[in-house]
Structure 1
């Protein structure tokens, strides 16, 4: 089990990095896809928002209308960034207010049962996976890849 304090630190750091990657994507290339079987950049970034929706729904019990989110398809980058930022602020706020022992409660998702902290980490790791995809999309779409865990060819800054 991860402590609430460590989960909050991890979420804050990784969410900020995901925002940095989203902001680096060329605004006029949301429909970009490197292959016909690949998702568009917009769809991948929508996944970041959807994962926050899932955390709010499964961990914090917020009754959200899935149909509304399943039709979520912003047509501009600023909306995606704003929505992701808003959702992450809500998740972090609710986690800060949550009693630590609530992280042990069982969450049932996709036919599997797991503690809430493991579910939240699973959502975060999936976000990190898709963020890696986005870093490749940025380069292929003509953007500049930001530093993520260290320098990139475009950004010598270190994000530790």
Structure 2
């Protein structure tokens, strides 16, 4: 079994949105949300570049990457640190077929495979204050309901 647990796999597959952190050439951070974040296998995540030339340029200079995937209701998730590879040739074609099979019709400029070297949970401090997951979810459901139903 690889580094990715069943719960990590579930979280990534359910959420699909990963926040991808790379390092710019001047050393500053770059954070880019990717709605194409997915599980590739037991040790790799994958995401596609639809319109993020900065992310790809950063990875060409420095392949270090961190991906955060968080459930906005439960305020739980995971951080994945690893090394990125921008796919080419046969691997790129396999990745594009993977996305087509998932129903993604967006044009992809690049696909990035991330070898996960470390993974750790992300958990809201609210859990440490005695709130249960159901209480936290109920709070955020109300919040989003109120926000989306404003006139």
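Laboratory data are not the source of any read-out in this text; all were calculated from the coordinates shown. Predicted model, so just to flag it, every value in this text is computed and none were measured. Cβ atoms are built from the backbone, for glycine too; each structure is taken alone.
Details
- Among 1, 2, structure where Rg and Dmax of the Cα atoms in Å as derived comes to 16.7, 51: 2
- Comparing mean count of other Cβ atoms within 10 Å over residues 119-126 across structures 1, 2, the highest value is found for 1.
- Among 1, 2, structure where helix-only ellipticity at 222 nm (-39500 (n - 2.57) for each DSSP H run of 4 or more, over all residues; to 500) as derived comes to -10000: 2
- Which of 1, 2 leads on FRET efficiency 1/(1 + (r/R0)^6) of positions 23 and 55 (r between Cβ atoms, R0 = 25 Å, to 0.05), largest value: 2
- Which of 1, 2 leads on relative contact order in percent (Cα under 8 Å, 6 or more apart), largest value: 1
- Entry that produces 22, 18, 11 once semi-axes √(5λ) of the Cα gyration tensor in Å, for residues 47-110 alone is calculated, selected from 1, 2: 2
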